[in-house]
Structure I
């Protein structure tokens, strides 16, 4: 058991570090966002196809038509999520887009409360309030020199949209419990291929080998390998440890943005980002607020 936790922790850490670097690959590729997502889907599909075949996931009876339809629906949500998040990187910076994207738990809370009548407690509302205050601080902050006001706000809106569609994909994934995760991922990227093929490629094929290397890496490493590491880790780790290690992702993204592009958060942006991460952690781990001690008279 202890060995599984150690191995799972290493796998989860690696998966989150890989995820934290994708913003650099997207921007460095110099390709339109829709093309980047298309190539990621293509190379990811080829990788996952080989993985699923080696694991025997194509045998009869492993997937019903209902589950297949749900996986396709999740694929639509995850691909729209990628389009919005990748588009946010160039408008608001990798750092800001990632921090705003970290509001995913609150999107899940809202969807669960509105459509599934899940109970929303005062504690959860308090964490939501803190996250909202962090969002206001980020929106009100003066954008860094590389970003204009209009684009900055558009980037924030796109990152919020990406978080919403990720939450939808997560809700669909809950309905797919018991289905091989690599097969779900294959269906999702294949769905992305069909969605984007009619619209991508208007700017032509990448001209440089370096660009092709980045696109292949996003498909093979950031999709195929990352899924393997992530799902393997989830199977080995307790929920609280999985949640804790997932916060490596935004920290890694901040570091990549700083090292690769020299972007440094403004003080208000930094405070807002910290507020969002603390609130997201509170939601993830179910932190409660201390209750005031009542002194009995007499």
Structure II
């Protein structure tokens, strides 16, 4: 297969090409850690794995002659109405707060001393994870793939498809990070936990789509990504024996339930459009070029 044939195929199927490349880069990056030989790479392999989606998005865009400048502009777009910044910060706090309240109603007593100091712990973690997980993934998932998928499948179909691909992309993490099992040894329970985690990731996707369609800002999605990851670290104020053990499946179920309720409300309030009508209007006015241009 010559180079021109490859370029033509990538040009006809840019999103599929992006998915394949993102998986290839990230999963190959995870592989040394799974095999226990990552010491030879000094952790660089995990950094490459984390940035696989962003690298893949940039490479496919460059290879197909897309506008790197426009793509980078959305990554750096910070000038959006203040209410969207507020929503970006608030969404993870509200979701985790609702889940914590539900878990407490089941009889599990929270330890409020575990809640973070907003400036000394929560904010630094949020910034760090925004620059690591957010920057490593969102320029690819939402900056590259989402607008193209929405043109073909609409907001709901695109969100479900992208969310599923995004969830499966995380699978190697369960083999790399021993904390991912949360101390669960039973394979059936562990399998259920993995499925619940994947479902939660798919549900997260709806909030990303909604924010993107209203703002066109990948930067906000990076912050949202950092916020959700920070929430798993700092916004679960329960004892370790509840978070790391069989009880975690109950906590995770409550978290997924809170997400599900939030997504149902979001879909109902937007009539299933998730703000896509705003995105369409932006394109008609020429404020943002079509992603297939």
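Where a number appears in this text, it was derived from the coordinates with a stated rule and is not lab data. Keep in mind it's a predicted model, so treat the numbers as computed, not measured. Cβ atoms are built from the backbone, for glycine too; each structure is taken alone.
Out of I, II, which structure matches 1.4 when distance in nm of label points 7 Å out along Cα→Cβ at positions 22 and 54 is calculated? Only structure II yields this read-out.
FRET efficiency 1/(1 + (r/R0)^6) of positions 62 and 270 (r between Cβ atoms, R0 = 41 Å, to 0.05) was computed and gave 0.75; which structure, I, II, did it come from? Before the final figure, lay out the partial values.
Working: I: 0.30; II: 0.75.
Only structure II yields this read-out.
Looking at structures I, II, which one was distance in nm of label points 7 Å out along Cα→Cβ at positions 94 and 118 calculated from, given that it came out as 3.0?
Values: I: 3.0; II: 1.7.
Answer for the origin of the read-out: I.
The value 13, 25, 29, 22, 10, 2 for P(r) over Cα pairs in 10 Å bins from 0, in percent, for residues 46-125 alone was derived from one model only; which of I, II is it?
Details: I: 14, 26, 30, 25, 5; II: 13, 25, 29, 22, 10, 2.
The read-out was computed on structure II.
For which of I, II does helix-only ellipticity at 222 nm (-39500 (n - 2.57) for each DSSP H run of 4 or more, over all residues; to 500), calculated from the coordinates, equal -22500?
Values: I: -24500; II: -22500.
Answer by label: II.
Could you figure out which one of I, II the value 27 for relative contact order in percent (Cα under 8 Å, 6 or more apart) was computed from? Derived from II, not from the others.
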